[in-house]
Every structure is written in C-alpha cells, then in structure tokens.
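> I've put the structures underneath this note.
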Structure P
Amino acid sequence: MFSKDAQKEPKVIGFLIVPEFSMMAFTSSIEPLRAANRLSGRTLYFWKVLSLDGETVYASNGVGVTADAALTEKPALDTLVVCAGLQANAYSTPPLLGILRDYARTGATLGSVCTGSHLLARAGLLDGHRCTIHWEDVEGFAENFPDLDITATLFEIDRNRYTCSGGTAPLDMMIFGIAADHGRELAINVAEQLLHNFVRVPHDTQRMPIKHRTGLNQPKLLAAIAHMEAYIETPLSIGNIADATQVSARQLERLFRVKLGKTPTRYYLEIRLNRAKLLLMQTTMPIIQVAVATGFTSASHFSKAYKELFGQSPSAERELSLVLAPSQAS
C-alpha cells in the first residue's frame with residue numbers, strides 16, 4: 001500500500017509537518033509503523049520527519065518536533081504524508097505546493113491526515129479522487145473545493161491518494177495499510193500492541209452517533225436532532241420535524257424542554273449558528289453567503305442571532321479568524 005513496489009522493504013515514508021499540525025494525528029500515523037517493525041523483527045517501514053525548511057515545527061499543542069530534513073531537499077520517498085492542523089490554508093505556499101506536485105510526478109503515493117487535505121487540494125492533487133478531512137472542516141473544504149468528491153468517512157484510499165480525518169483515525173488507516181502490505185495477522189498484532197481493540201474501516205463515519213454526543217436515549221428526540229443536522233441550508237419547520245419523527249409538535253416541544261432545557265426552535269437555531277461559525281473561520285465566503293448557507297434569509301437576523309449566541313458579530317468573528325491566521329508567504 002505504501003509503495004508501488006509491493007515487495008520493497010523498507011518502505012520509506014515522509015511525514016511533512018506544517019506549523020500547528022495535530023500532534024495526535026502525527027503520532028497516530030507513526031506508532032503503528034514502529035510497532036510493525038518491532039513485532040516483525042524487520043525494518044518494514046522507515047520514516048523521515050520533514051519540514052519545508054528543515055527546522056523545528058511546533059504542533060497546535062505547543063510541542064516542537066525536530067525535522068530530519070527539509071522538504072526542499074526532496075529526499076527519496078515512497079509515500080509523503082502531509083500532517084496539518086489549525087489554519088492549514090495559511091501554509092499553502094507556492095514552494096510547498098510545487099514540491100508536492102513534483103513528488104506526484106515521480107509516482108510517489110501522497111497522503112494527508114487531519115487538515116492536510118487542504119494542501120493536497122490546493123496543489124490540485126485530489127482532483128478525480130475521493131477524499132476526506134476532519135469533520136469540523138468538511139463544510140469549509142466543500143465550499144473551497146466544490147468539484148472534489150469529499151466524504152465524511154474516517155479515511156479514504158483512492159489509488160495512490162490517502163486522506164484521513166485526523167485524531168486517532170490514522171491508527172486505523174496505518175493498520176489497514178500494514179494489513180495490505182504484510183497480512184492481517186501482523187496488523188492485528190499491531191492493533192493489540194497499541195491497545196487499539198476495535199480497528200475501524202475506511203467507510204466508518206467520523207462523528208459519534210448523536211446518542212453518544214448528546215447523552216440522550218429518547219428515539220424520537222434523537223430522530224428530531226438528526227433531521228435538524230441534515231437540513232441546515234433549508235431549515236424545516238418544527239411541525240415538519242414533528243411529522244417526520246411521528247410525534248405532535250406539542251410532544252416534541254415538551255421533549256426538548258425536559259431533556260435539553262430549551263425549545264426545539266432554539267436548539268435548531270444553535271445548530272445552524274455553530275455551523276455558521278465554522279464557515280466564517282474556515283472559508284473566505286462572504287458573510288451573506290454564510291448566512292444563506294445556514295438558512296438565514298436576512299443578514300440582519302443572522303447578525304443579531306449570531307451576536308446573541310457568541311457575543312460578537314459575524315464580521316468580528318471573521319476579523320478575529322484573520323488576525324489569528326498566520327500570514328501566507330507569496
């Protein structure tokens with residue numbers, strides 16, 4: 001899986017870390033490879049940590065990781081995995097994107113974890129491939145790259161492109177790859193070594209079921225919330241949601257008040273506003289487009305509701321996200 005040559009040992013994998021990368025996704029990518037080497041008694045995988053300039057890079061948790069080499073040196077690799085996190089778009093500089101394209105031209109496998117998909121997409125390397133990204137970024141990613149085939153799965157393997165949602169999902173992707181390269185037995189042993197007792201497969205969804213996210217156990221209420229999450233841009237009426245969940249509007253109102261302490265209308269509004277916040281922070285969509293994408297027909301209503309929930313206007317949120325974002329090199 002990690003090389004065009006199935007018999008090659010060791011397969012050489014480069015991990016490109018960009019500032020504010022996700023430490024969890026990075027370590028979850030490397031540890032299965034280390035365990036595979038240890039348990040097999042052979043060097044099946046060799047990895048190099050790369051940064052654009054070869055210098056130390058700091059993760060989003062503030063921990064610095066020393067690079068083995070600079071990406072600009074273009075070391076020989078079978079696979080290059082882009083590890084990103086917060087503000088990934090800010091690091092899509094022409095030199096970095098150009099080198100990614102160079103590796104693609106040589107036939108190297110290209111992958112990403114967490115928000116690294118942004119950089120592969122900016123380089124045009126996900127065109128015609130299924131891909132995924134962390135669930136929090138899916139909406140913004142789809143707005144920025146409307147022609148891509150984007151899923152909300154844990155990871156996607158489409159020919160020589162591997163994209164992974166992040167968090168602990170790289171564990172699953174790497175174990176899947178070890179199984180493809182060296183068989184199921186070694187992969188299972190790696191999972192057990194890492195106390196990863198339930199190995200997920202590519203088509204598993206990223207987010208917890210609503211039941212686990214909310215702590216609720218009322219089927220009608222869970223169904224109502226699922227309908228709300230599915231209809232953000234074109235919100236349903238509470239009456240329509242009640243009909244779809246086969247309860248009366250009055251019963252639905254009572255369920256929300258008793259279990260969640262708020263009306264269904266308020267709960268639905270907060271779902272939409274939280275989606276709007278992600279779009280404001282992760283895309284360059286005009287604010288009026290963000291409003292429309294989250295079901296508001298009036299800019300003034302959107303601004304008032306947003307400020308009431310978050311304590312600042314949509315325009316202030318956008319300005320803050322721009323201030324916090326590192327400047328892009330030209």
Structure Q
Amino acid sequence: MNADASGRIVLLTTSHRVAPGLLSWPAWQALRAADRVLCPDPAHPQLPYLREAGVEVEEAAPDAHELVEDCAGGRTVVLIPSGEGDQELTDGLARLAGSGRVQMPDLELLPASYDLPGARLLDLVQVMDTIRAECPWSSAQTHDGLAKYGIEEAYELVEAIEAGDREELREELGDVLLQVVFHARIAEEDTEEPFSIDDVAGTIVEKLIHRHPHVFGSETAETSEDVKAHWLRTKAVEKQRDSVTDGIPLGQPALALAAKLASRVRTAGLDVPLPESAGAADLGERLLALAIRAEADGTDPESALRTAARAYRDTIRAAEDEQAD
C-alpha cells in the first residue's frame with residue numbers, strides 16, 4: 001500500500017467528561033496538520049474551542065466511500081465523531097477494507113482526551129439531575145422518605161460482601177452511591193441551607209486529610225492501632241463530645257448497638273460492669289435460643305436488647321461521672 005497515495009483517516013475521539021478544549025498534544029498536532037477536519041455533530045462541545053484555536057472544522061457527515069475518496073492523493077482527514085461514536089461509518093470502513101477492491105487510506109483511532117478516575121461519577125450526577133426534574137416519583141422524594149432505602153441498601157451491601165459475590169457487590173455499591181447522590185441532589189433545593197454533592201465530597205476530603213496526618217502531614221503511624229488512636233483523638237477534638245457514647249446512632253440494630261457501646265468502653269478504658277456475666281462459648285447459639293424463646297412468648301427480642309443497650313449507655317455515663325469525680 002502506498003500511504004502517500006491513499007492518505008490517512010484519523011478518528012479523533014473525545015470524552016464529554018473532560019472540559020472541552022483540553023486535548024492531548026498528539027490530537028492538536030493531528031488537527032493542525034490535517035487537510036480537512038470534519039464533524040457530523042454541529043452541537044459537539046469541542047467545536048467552539050477548536051475554532052477559537054484556529055482549527056477550521058466543517059460540519060459534515062460523510063459515509064465510508066466519501067471519506068476514503070477525500071483522502072485521495074495522500075490527504076489527511078480528521079473526523080471528530082459524536083459522543084456516541086459513529087458505528088455505521090466504522091462498519092462501512094471495515095467492509096471496504098475487507099472487500100479488497102479499494103485502496104484504503106491509513107486508519108488511526110486517536111483518543112484526544114481520556115476519562116480521569118471517577119469521571120463516570122459526573123454521569124451519575126447528570127442523570128440524577130434529569131431524574132429529579134422529570135420523574136414524578138423522584139421529584140417528590142424527601143430526605144425522610146428516602147431514609148428507609150438507605151438502610152435497606154446498606155444491609156444488601158453487607159449481604160453481598162458476606163456472600164463473596166463480586167458482581168452483586170459492584171451493583172450494591174452503586175445502589176448505596178445512588179442514595180448519597182440522591183440526598184445531595186435534594187439538599188440543593190433547600191431554601192435555607194442548601195448544599196451539593198461537591199460540598200459533600202469536599203467535606204469528606206477535608207476530613208480524610210485532617211485525620212490522616214501520617215499520610216498528608218508530618219506525623220508517623222507504624223501500626224493500624226496508632227492510626228485508630230489518632231483518628232479517635234482527632235474526632236474527639238472535632239466533635240467536642242461529653243461522653244464516649246455520643247455519636248453512636250441508637251437507631252441501629254440492637255446487637256450492633258451493644259457491640260458499639262462495648263467497643264467504646266474498651267477504647268476509653270472505662271470500668272463498666274456488664275448487665276450480666278456471660279461467657280463467649282456458643283454465644284451465637286445462646287442468643288439464637290433466647291430470640292426464639294422471646295418470640296414464642298410474644299416479646300420482640302430486637303426491642304428488648306435495644307432497651308437493655310440504652311440502659312447500658314446510661315450506666316456508662318454514670319461510670320464516667322464517677323471517674324471524673
């Protein structure tokens with residue numbers, strides 16, 4: 001094949017998730033050296049920036065034959081497809097190349113911009129904006145109305161983790177992420193204290209940096225225990241809490257609540273008596289048996305344990321007061 005005679009076709013792909021005009025250097029070189037630059041989409045976001053940079057772009061949608069003919073004499077044609085691509089054109093070029101009857105120009109696929117990690121999150125935000133505006137159900141939702149779904153999705157995520165199902169894990173992570181984006185979108189509409197998904201992300205970024213001085217600062221941490229200890233100290237200063245029980249959501253499942261309270265007691269080094277002595281052997285079986293008997297007696301074991309855990313919290317606070325004295 002004589003490249004000088006057959007010419008060159010450059011399919012220049014771009015990502016709508018990157019600011020228009022931010023193209024790679026090879027892309028700019030190809031655009032400036034081309035004999036013709038074509039774009040079938042008059043609304044392509046790159047067009048104003050290319051023209052501002054002095055690149056002459058023609059709004060044209062050639063088929064495969066026309067594009068090949070335009071390369072005759074060694075000419076180079078750069079085609080900027082729409083964001084969805086042009087499957088019909090690429091299929092046509094493939095058929096011509098496979099026919100053996102046409103002297104094909106060199107064909108190059110040149111990515112002009114790449115998605116950064118996390119770029120698809122921009123798509124999620126955009127889709128959520130559209131759904132919130134146009135879906136009758138989504139547009140009527142509130143923080144309170146969605147709260148139960150957040151709990152359900154978190155449980156389904158845990159179940160996927162415990163099952164070791166990678167495909168299910170990916171899906172459930174997406175469902176949990178949706179709850180975050182949905183709540184942030186609703187929060188934008190608050191007339192008194194609005195905030196956006198960017199505010200949510202900015203807050204957690206600041207928190208992570210502040211609580212990881214061994215990563216982003218000058219402090220050192222040699223073990224995971226060192227990291228946890230610093231995290232708890234920093235969190236205590238930030239929250240200015242009066243009790244180690246502050247910040248523990250009492251609405252969580254009772255077993256998790258009891259375990260969280262016990263963890264806080266151990267971390268704080270408090271001497272708080274257990275409600276009753278209990279060994280660790282066969283604990284799961286004994287808890288299950290208690291729950292079965294409670295259900296048979298008409299007692300909700302979840303509510304019963306929650307009541308006991310709340311009382312235990314009060315005992316912890318009493319112990320803290322005694323220690324302070």
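> Work out mean projected area of the Cα convex hull in nm² for each of structures P, Q, then name the structure with the largest result. Could you put the intermediate results ahead of the total?
Numbers: P: 18.2; Q: 28.7.
Structure Q gives the largest value of mean projected area of the Cα convex hull in nm² among P, Q.
> Which of the displayed structures (P, Q) returns the greatest value of FRET efficiency 1/(1 + (r/R0)^6) of positions 171 and 283 (r between Cβ atoms, R0 = 30 Å, to 0.05) on calculation?
Numbers: P: 0.55; Q: 0.35.
That would be structure P.
> Among the shown structures P, Q, from which was the value -14000 of helix-only ellipticity at 222 nm (-39500 (n - 2.57) for each DSSP H run of 4 or more, over all residues; to 500) calculated? Working shown, then result.
Details: P: -14000; Q: -18000.
Comparing all candidates, it corresponds to P.
> Quick check for you: by distance in nm of label points 7 Å out along Cα→Cβ at positions 51 and 147, which of P, Q is greatest? It would help to have the intermediate numbers written out before the result.
Details: P: 3.5; Q: 5.3.
Once distance in nm of label points 7 Å out along Cα→Cβ at positions 51 and 147 is worked out for each structure, Q has the highest.
> Then there's this: Give the label, chosen from P, Q, of the structure having the highest value of FRET efficiency 1/(1 + (r/R0)^6) of positions 131 and 315 (r between Cβ atoms, R0 = 35 Å, to 0.05).
P
> Tell me which of P, Q gives 31, 12, 6 when you compute semi-axes √(5λ) of the Cα gyration tensor in Å, for residues 83-122 alone.
Working: P: 18, 12, 6; Q: 31, 12, 6.
Structure Q accounts for this read-out.
> Ok, one more. Mean count of other Cβ atoms within 10 Å over residues 27-34 was computed and gave 20.2; which structure, P, Q, did it come from? Present the calculation step by step, with values, prior to reporting the outcome.
On the way: P: 20.2; Q: 16.6.
Attributed to the structure labelled P.
> Which structure, out of P, Q, was mean count of other Cβ atoms within 10 Å over residues 139-146 derived from, given a value of 17.5?
Numbers: P: 17.5; Q: 11.4.
It traces back to P.
Each value in this text was obtained by applying a stated rule to the coordinates, not by laboratory testing. On a predicted model such as this, the values are computed, not experimentally measured, just so you know. Cβ atoms are built from the backbone, for glycine too; each structure is taken alone.
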